[in-house]
Structure I
Amino acid sequence: MVNKDIAFWSRFKGELIAAAPGLGIDKLSITTAEPFLELKERLLRHRELGHESGFEEPDLDLRTDPSLHMADAKSIIAIAVAYPSKLKDAPVSEPGKRRGILSRSAWGEDYHQALRRRMANLSAWILERLPEAKLLSMVDTGALSDRAVAERAGLGWSGKNCSIITPELGSWVYLGEVITNLPLPADSSLPDGCGDCTLCIDACPTGALVGPGQLNAQRCISFITQTKGFVEDEMMRKIGNRLYGCDTCQIVCPVNRKIDIRHHPELLPDPEVAKPLLRPLLAMGNREFKEKFGSSSAAWRGRKPIQRNALIGLGNFRDEESVPDVANVLRNDPRPELRATAAWALGRIGTAEAVECLRSAYPEEKDAEVLAAIDRALSAQDAN
């Protein structure tokens, strides 16, 4: 990179931005590779408050210092790829055929794959012109904070709902970044565009948005639907029929309301995957699960969370026709988390058949937590 002046890097950056749409990238901007010092302070406070999800990279230095990933890093290329927000020809949810819903970020092809492919094409484009370039791509599972990079690069501002909100695409975007040793001119961050609006905070079903840009992940439905363990009664009621993720704080955002980007075919949803029938999920084996959901990012935690959330959905629908299916889980499923959730669902449905299933399962059950769930479900019936 000897003998390349500021004018060269400015022209190269312009060519890179111009090439982005042809590489499947909707927006591209640049920031420096300086440490994210303010972010580190926020993350420390976040941890002290017990607001982490548990899915994050635990080393805060790795999350905030690009030089730990590339010693001679000079710049970070931030990208955004838009995904659809509307489900066209959505199947109807009706008694006996109740349906769950995946969050919009899980509707199409697994975004990790979609973005990695685009960043590989971006890297190839750069290397063809500058073979000496060093490039390290990250998306979501990388240690760096995608949102912090995108905010500083000016892709969008950090909304009160903790999403990056781009002026053109709203927050319906996947984010990724490429750390590089190329000294590209940095873009400026954008001013806050939320103003006095608090619709996202007001609409959060569980109060997980504890302040502007402050999320208690332990109460966030999106994170709870991805856990594998037992879920408290309060949270199960709030989950509704969500199988994976939660879009409430994005749906109510005024910037997002009329945005529905559909020009990436692999990100378009299959309605039967995005809004699947709940009852068939309960008996679905691993092979069938992978065939149906394997190309979606919702599959990353396996079938247990999806099946547990399907039971929650049937309970919240009070779907009487599903009682035999739910009772079969309570009697025969080897996983205590699912048996306990089935007991809760039968209690919510509350018909005579559901109550009888709870009573008949009790003598055969050995797990203490499942027995406690059956007790709670029966006690709730006695109180009614």
Structure II
Amino acid sequence: MKKLNYFSLSVVVLLFLGCGSDKEEEEVTPTKPVEAASFTAADVDTAYDAFNTHFYNPEAKLYYSTTAKTGLGAIWTQAIYWDIAMDAYNRTKEASQLTMVNDMYQGGFQEYDGYNWNNTREWFIYDDMMWWIISLARAHGITGNQVYLDKSKEGFENVWSRSYDPVNGGMFWNFAKDGKNACINYPTVIAAMELYNITKDEQYLDKAKNIYAWSRANLFSNGRIADNINVARGNVGWSDYTYNQGTAIGAAVMLYKATGTESYLNDAKMAADYTRQKMSDAKGILPAEGDWNEQGVLKAIFGRYIMMLIKDAGQTQYLPWIQDNIALAWKNRDKTRDLTFRDYRVPAPAGTIQSYEASSVVGMMQVTPPTK
């Protein structure tokens, strides 16, 4: 029953979500910051605790899809929630949080056939796999557990051998190989760089440069990241999604840090500027992605990588923008449950909501300095 429900949800999402649509987004240029709002270190703790109270399943060691707690969230979003748990540990250094990081590995192991990358029922698109491969590498960096690194390396080689196009370049996003999407190409660069930073094996750096160059030539236009290329029709889908902008930023920053090549940093700043100036509203508020689907998690991914640009590359000019988004969303939280919502501009609903749409602000909070 678990697989039937998940598959049905995923089919709907894959038809609607970023990996596939060609619809253009309306472009809006911001004019001024949002009204004064703030969030504190205590608020960060409160938001994370509330998210876990209403969504974490301690038996499955993974997250429910909604506050109704009737089923687990989609496979790829669990990797994003694991990233948030790791960020919470990096922020707090609490032993209990490290335990949760290790528990979530075990939860994924139990739920997804021991991370068997050849199981084409559990894994049916390559980007689902790559999100976990990134998280496994990060988990090794935090815990030192060799098993996590081995699983990440095995997964990377598996996806590379099946998804990479040696003739025309780039990574296919699904097993049918009918599209090359941002959601697999830029995360492949990030995964390769995570593994390179751990192992110093030059093959990972070479692969990261290879896929980044293809993505730059085919999916990048003055900071705007195309969602996909339809291989059969040959057309580019210029839909705007925050996670694509975020992974492009993260990939560029990681390559910049490793090589010192200024063009990577310039690309990251262009992608950040496009997100702020064209995708955000007139007050700089990020778009409300995720109308009852997995898109609600996208801004959690964007938040992680824009903060990498701010912290790791010293581009602090973007920090007030991100803090303003968090502060407004926190101000509009459901104050009874302390749950935030995907649309930061409106009060969070009091009824059943998804972990997807409640996750992005929580994720951003773990990596963003409080305003107070």
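We did not get these values from a lab; they are worked out from the coordinates using the rules stated. Computed from a predicted model, the values in this text were never measured in an experiment. Cβ atoms are built from the backbone, for glycine too; each structure is taken alone.
Between structures I, II, the greatest calculated value of Kirkwood radius over Cα pairs in Å, for residues 51-202 alone is seen in I. Here distance in nm of label points 7 Å out along Cα→Cβ at positions 59 and 315 was derived from just one of the structures I, II, and that gives 4.6; the source is II.
When mean projected area of the Cα convex hull in nm², for residues 195-266 alone is calculated for each of I, II, the greatest value falls to I. When FRET efficiency 1/(1 + (r/R0)^6) of positions 291 and 339 (r between Cβ atoms, R0 = 25 Å, to 0.05) is worked out for each of I, II, structure II gives the greatest result. Work out the source of 28.1 here, i.e. which of I, II gives that when mean count of other Cβ atoms within 10 Å over residues 179-186 is computed. Here the read-out was taken from II.
One of I, II was used to calculate distance in nm of label points 7 Å out along Cα→Cβ at positions 75 and 259, giving 2.4; which? Derived from the structure labelled I. Taking distance in nm of label points 7 Å out along Cα→Cβ at positions 83 and 331 as the criterion, the top structure among I, II is I, with the largest value. When mean count of other Cβ atoms within 10 Å over residues 147-154 is calculated for each of structures I, II, structure I comes out greatest.
Of the structures labelled I, II, one was used to calculate helix-only ellipticity at 222 nm (-39500 (n - 2.57) for each DSSP H run of 4 or more, over all residues; to 500), giving -18500. Name it. It was calculated from structure II. For the read-out distance in nm of label points 7 Å out along Cα→Cβ at positions 99 and 323, a value of 3.5 was computed from one structure; give its label from I, II. Going label by label, the one that fits is II. Tell me which of I, II gives 19 when you compute relative contact order in percent (Cα under 8 Å, 6 or more apart). Attributed to the structure labelled I. Upon calculation of log10 I(q)/I(0) by the Debye sum over Cα atoms at q = 0.10, 0.12 Å⁻¹ from the atomic coordinates, which of the structures I, II produces -0.70, -0.95? Considering all the candidates, the number was obtained from I.
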